[in-house]
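Please find the structures below.
Values in this text are rule-based calculations from the coordinates and carry no lab data. None of the values given here were measured: they were computed from a predicted structure. Cβ atoms are built from the backbone, for glycine too; each structure is taken alone.
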Structure P
Amino acid sequence: MDAKQLGECRSRLQRYLKDLLEPVGRAERRHWGSVYVRGLLLDGKRKSIEPMANRLPDGNVQAMQQFVGQSPWDHMPMRRRLAERMAKELIPACAWIVDDTGFPKKGPHSVGVARQYSGTLGKVANCQVAVALHLATDDACMPLDFALYLPEQWAQDAERMKKAGIPEGAVFKRKWQLALELIDEARTWDIPQGVIVCDVAYGKINEFRRQLIERNLTYVAEIESKTIVFDQVKTGKARRGRPKKGTTKDELKTLSVKDFAKSFPAWKWKTIRWREGTKGPLVSRFAYVRVEPAHGYKRKAHLPPRQWLLVEWPHKEEEPTKFWFTNLPHQAGLRRAVRLAKIRWRVEQNYQQQKDELGLDHYEGRGYLGWHHHVTMNMMAYGFLLLETLRSKKNFWVDPAEDSPDDPGAFGHLDRDLPDLR
């Protein structure tokens, strides 16, 4: 960037923050909110408060700690304003992606920390876990909201909850329940609604999918290979519709989606290319058929409606590898179903950039309020860099799994210039 371009970038950042920080209240809070976001945007490996304050000419450790960790501003109006601001730029909306991510921690005192499984880390570790909702388009992805997961041992320890500043009345909620709350909240905002997309950790939960159906939401949910459906053939004849009333359990036949997929004739499988990766087009084989999910029929539970089963069977694999249930309309077709099922890669890139470049998991405070404030400021910083990148370079998104470990990331060129925004 030359001097003129840097000046224009500073002005855009000031306008961006002026609008988004308005809900925090008085001018002093807005000032330190602006300082904090600028600290996250500046180059530097560590984005905790003291290192950021040392890099900023107007940095102040005590004031920044007070703003994030103690000041009683509500983060939700800011998240809503940010979501509505970004949604105007990210058009057309294609998916709302549900996911979670881990925040490694060394000690036992940070809010929500426990030895628990983190998909981000790929193992059980001492960490915090947050459930997140993201808005994705064909060109970009933006986090809409985060909810901190509180393990059962936290919810059962009133003294520990009080010490961490967790609001009174908080109870244990499973991750899929937190995801539904995020979805319900986002539906009250002025943002376009996308198809709900989730991995198997959420998609395998029958109650989660049922709740989406009850809300009249469309979804593409990854499921386990052992998920059962009713066999399409009964006593040698094609069976249409639900089992007839009075049919005994012995007359019903179910099988896993993996076994079902193995029985598909060759013509069912189509080779689909869903996007360009860094090493060329991403291609695999898929089948798309209508099925009747069977989970719960033995205990006479209410059966889910007939829907689509999407199956991936890569050419070099000996058996199918991935499975999804979706209630997309018939006219959506196979290609759209595949594109939505595969759009989750954008979330992994979000986390990588938010953590590596903007310090999402660098907050060293221990309290509930500070964690939510820091995450909100991080989302604002990410939103600004995303807008700047979309302005300067089209189709910059790449698959992080295929990048070189030495790649500075999609925002690297901006990080090198942002110190001049001080």
Structure Q
Amino acid sequence: MPRAKKSFAARHPESLMMGYGYRPELSEGALKSPIFQTSTFVFKSAQEGRRFFETAYGLRKPGREESPGLIYSRINNPDLEILEGRLALWDGAEASAVFSSGMAAITTALLAFARPGDLIVHNEPLYGGTDHFFKSILPHFGIETMSFPSRSGPGSLSRRMKGAKPGRLAMVFIETPANPTNEHADIRACANFARAFSSRGRRAVLAVDNTFLGPLWQRPLDHGADLSLYSATKFLGGHSDLIAGVCSGSGPLLAKVREMRTFLGSMASPWEGWLLLRSLETLKIRMTEQARNARVVARHLAAHPRVERVYYPGLLDADSPQGRLFFRQCLGPGSMISFDVKGGRARAYRFLDALRLVHLAVSLGGTESLAEHPATMTHCDVSAADKQRFGIGEGMVRLSVGIENPEDLVADLDAALAA
């Protein structure tokens, strides 16, 4: 870095996104980091290559002034190292790791801590891909899962957990707000639950999928979480032109995650790393505008005669349990809205087909507004009984609000509802 680390301590993340961790003099004076599109790196000597591998494989601890050496882009790459330093700033974390997708971040982090015979406790509902991985993939590896509703919290499992073998709980995993219902899970309560069912020889890890609110509107590590996870495809990337994931946390925990990433080969490429470096420079601007637009849209939908219910944190009653939780652990309501169209699936489909400015597509967090039908798209693999239990109805539409003019968004939604 051009200056000592201490000089950056008092600056805000949005200011540091322009240059933190990058030294122009090492790249011909280029203002922005080049794309290091290379598979391997040249060592100055055989001794240097040996030292680099010893630290990369954990055979010895690096010295005080020793930084990880560049070896091979599956292990490390300059674009990703700069990016990971900047991502850690947003989460207030010691370290971050970047992955080839959000699911790669989740699965790699989970496999870094869970073993056959272990137990994973998670909230419901979850993103459909995560739900499928927990319920259909993990059992093949001998890993059991146990779930609790977001609203009730993990305390509802305490009686069942008391009979579990000490040290069997590997991880508590929560997605908050939940996709697509926007229900909040209590991060601090989940952290306390993880500690209560840890053993002396093994500490259960609390991992939080923070994709819906991003580091601007929620900082899970500040509320007791050990790992903060993202699909960086969404707000962090923000332009619907890349696939990536992120895991942030303490240095020792991220060392385990990075080790697993090295041997699973699940890290992002230099190109995705460079694109994310670009996107982080405008993260606060984009997410602030998206949240401002979402407030306008949510209020309008809440008053619309053809909308049965709106699920949006910004509309929560401050005195309700969910409202108190939102105001305690969130910094803003974000830009994800779900709402129930009166008339069920048939009318929800007609609404989606009639949209013109808003695009009918899955994913979220991009500059453009997107709408989809959770029950038959992102959560199609969730059983009918579970969808009913979670409140994912046939009339539900999930809306990711972009940076378009809010008056135009409202007009497009009105026209589609009229259809």
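Looking at distance in nm of label points 7 Å out along Cα→Cβ at positions 265 and 281, point out which structure of P, Q has the largest value. Once distance in nm of label points 7 Å out along Cα→Cβ at positions 265 and 281 is tallied for P, Q, the winner is Q. When log10 I(q)/I(0) by the Debye sum over Cα atoms at q = 0.07, 0.09, 0.12 Å⁻¹ is computed across structures P, Q, the figure -0.35, -0.57, -0.99 traces back to Q. Name the one structure among P, Q that mean count of other Cβ atoms within 10 Å over residues 57-64 of 9.9 was derived from. Going label by label, the one that fits is Q.
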